[in-house]
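We did not get these values from a lab; they are worked out from the coordinates using the rules stated. Bear in mind that the values here come from a model prediction, so they are computed numbers and not experimental data. Cβ atoms are built from the backbone, for glycine too; each structure is taken alone.
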Structure P
Amino acid sequence: MKTFTLDVPLATEAPIQLLDVTESVREVLRASGIRNGILTVISRHTTAFVNLNEVEPRLQEDMRVWLESFVPKDRDYLHNRDTVDDRDNAHSHLMGLLLNASETIPVIDGELSLGTWQSILFVEVDGPRPQRKLTVHVMGS
């Protein structure tokens, strides 16, 4: 069995932003040379996540609005009273309770086995951030 791991650098420009990273992940898969196995994508951040979903601008706006309304930024969160990095981001960490840090996708004949409408999204909930990254790990033959 072969393994291959590569980090994909990202930057975000908005407090909540959904980036389609499917093509970047496909590039890592191609570079791996692995034809059959599994691919895992993980966000190594506590306020940025990975999701399989549809890329459609109105839906992405609905997602952003829903996250903001479900976990409002302007509440009196204990985490914000003594911040670690001068960011009032308790709401971002709480959003993480609803999101995934990683997704695992089958690789079949050198292709990601995604559904018709599925794309791989990087979900930023504490932006903007000039330096983020995804780790892509592929295992197989």
Structure Q
Amino acid sequence: MSSMDAFLDSNVWLYAFITGQDPHKTTKALHLINSLSTIFVSTQVINEVCVNLLRKQSIPETEIRDFIDDFFTLYHVIEVRQEQLIYASQLREKYALSYWDSFIVVAAIGSKTSTLYSEDMQDRLRIENQVTIVNPFK
């Protein structure tokens, strides 16, 4: 992978942060994060990462606040607005995306990056000729 911009879904972060669940995927996730020049996330991704760290790792709230601060300091955070929620609904109809995945896709489109890394969506699916979903663990 070359140095570039990309949007990262929560599963990439969780493999990077929770070691021991799948060492191969942890290595790939960390390599991906370190190889990108600019990383985009959405507030939804931050929320999903934090709730999973609380649930699966029993991370203390002080560390959760540090994670949140780090996301906003180190990465470009995309917030979803009303127009994007409507657009997500349209994309769900057109591409048969899940409810939550459609918000991730809309945020990725809003970031103006061409790649969305996610394990949970259809690998190589091109959405609206703007963003391509890539499974980084394949």
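Supply the structure label, taken from P, Q, corresponding to distance in nm of label points 7 Å out along Cα→Cβ at positions 17 and 129 with the calculated value 1.1.
On the way: P: 1.1; Q: 3.7.
This value belongs to structure P.
Kindly point out which one of P, Q the value 0.25 was derived from, the read-out being FRET efficiency 1/(1 + (r/R0)^6) of positions 57 and 81 (r between Cβ atoms, R0 = 30 Å, to 0.05). Working shown, then result.
On the way: P: 0.25; Q: 0.45.
It must be structure P, since only it matches.
Of the structures labelled P, Q, one was used to calculate percent of Cα pairs over 20 Å apart, giving 44. Name it.
Details: P: 49; Q: 44.
So the calculation was done on Q.
Give the label, chosen from P, Q, of the structure having the highest value of FRET efficiency 1/(1 + (r/R0)^6) of positions 97 and 113 (r between Cβ atoms, R0 = 30 Å, to 0.05). Display every interim value, and only then the final one.
Working: P: 0.60; Q: 0.95.
Result for FRET efficiency 1/(1 + (r/R0)^6) of positions 97 and 113 (r between Cβ atoms, R0 = 30 Å, to 0.05) over P, Q: largest is Q.
Thinking of P, Q, which structure, once distance in nm of label points 7 Å out along Cα→Cβ at positions 9 and 121 is computed, gives back 0.7?
Working: P: 2.6; Q: 0.7.
Derived from Q, not from the others.
Identify which of structures P, Q gives the largest calculated value of relative contact order in percent (Cα under 8 Å, 6 or more apart).
Top value of relative contact order in percent (Cα under 8 Å, 6 or more apart) goes to structure P.
Rank structures P, Q by distance in nm of label points 7 Å out along Cα→Cβ at positions 41 and 65 and report only the one at the top, that is, the highest. Display every interim value, and only then the final one.
Working: P: 2.5; Q: 1.8.
Going through P, Q one by one, distance in nm of label points 7 Å out along Cα→Cβ at positions 41 and 65 is largest in P.
Using the calculated result -17500 for helix-only ellipticity at 222 nm (-39500 (n - 2.57) for each DSSP H run of 4 or more, over all residues; to 500), pick out the matching structure from P, Q. Walk me through the numbers on the way to the answer.
Working: P: -6500; Q: -17500.
The correct label is Q.
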